[in-house]
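Listed next: structures, encoded as structure tokens.
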Structure P
Amino acid sequence: MNVAAEAKEKDTRQRIVETAERLFRQLGFQKTTVADIARELGMSSANVYRFFGAKSEINEAVAQHLMGEVEQAAAGIAAEKKSASDRLRKLVHTIHKMNGERYIDNRKLHEIVAVALSDNWPIIVAHIGRMGAIFGKIIAEGVAKGEFQPCDVESAAKLVQTATIRYCHPRLMVECEDVPSPSLDEMVGFCLKALTK
């Protein structure tokens, strides 16, 4: 396949994913059919199936796109020239804000995340790993600069990720919305204090 054909295929796949995401927001992912997506794009269902073998592949591509945007924002924060504490605080706040805007404010889009999490889709496991690596990068740099105490960085990253999960995990954000708990700032402050002692 030549470069132009590859670019066209990539563009078509992207258009399918973007259209599916828009329909998922409007109708819910389980009610959206491949025929709905094809109709919106002015193509046949058979043409959509040329790019995705099954509706489940479209579902995963939409979820991957949404998580990829969070990962991209997180990587940008990790690369900033700020203290590790400031970056860690901003990281958790950004994840909380992005997931809230996507999944709390739009319950239909939340459905796809709930299913992905409960069915343990491989893309979810990979996403958690990539986010853990970003937490670890910030903590490792904090240790290297003497801002954080020496520690097992991988374990520290998992601990911070676990401690803040209630504020970042879409399903827990919904389930715990009205449950009294420490604020996000209090929990991040607690984690930072643990890292700096």
Structure Q
Amino acid sequence: MSLKDAQARIQARLWQAMAQGDLDLSALDRETQTSLVDLVTEAALLELDQELEISFNEEMQKQPPVSATAVPGILADHNEEILWQGRPFLSLVLYYTITDERIRITEGLLGKAHDNIELVRVQDLDYKQTLSERLLNLGDVTIRSQDPSKPLVILHNVKDPGHVYEILRRAVLAARQRHNFAFRDKM
């Protein structure tokens, strides 16, 4: 469910509850009632997301850290460092991890599906925010890569997308430098 869908459903439920409730709101004009519904909707979404964030953090603490030291040989020379972890606003089943080597997208509640994008394959990054997303400090980070299975990936409704974009941009540049890798634009 998108943020706009969640807002619309909560607002509809609030209007319905107000119409069916014993509370007399006739003293308030329609604009004030609308402002009240918008305020309660935003507060409800933020509270719900905060509870989901607590669950997400508990789940992340249960998972073993990403480390290559347990595997001998080729992987033993580098520990993969987690740079950022997050999830879309109001999501229970999707979360993102950015390490110094890759972007991991994990989806699923009981069963899990994992997608990985190596940072050296990333060609372009962008982020955008709609007006309602700016109010909640949310946005989408778009990743274009040379990955044949997923050339376009969007990290939807992440908190502080400018910060996530900057972490990702710097990680991509560092990975390219570490692996002595560069893209050449076609003219």
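Computed from the coordinates by the stated procedures, all read-outs in this text should not be read as laboratory data. No experiment lies behind these values; they were computed from the predicted model shown. Cβ atoms are built from the backbone, for glycine too; each structure is taken alone.
Observations on the model:
- Relative contact order in percent (Cα under 8 Å, 6 or more apart) - highest-scoring structure of P, Q: P
- Computed -13500 for helix-only ellipticity at 222 nm (-39500 (n - 2.57) for each DSSP H run of 4 or more, over all residues; to 500) - originating structure among P, Q: Q
- Which of P, Q yields 61, 45, 24 [Cα extents along the principal axes in Å, calculated]: P
- Calculated for structures P, Q, distance in nm of label points 7 Å out along Cα→Cβ at positions 41 and 57 is largest in Q.
- For P(r) over Cα pairs in 5 Å bins from 0, in percent, for residues 81-144 alone computed as 4, 15, 21, 25, 19, 12, 3, the structure of P, Q it came from: Q
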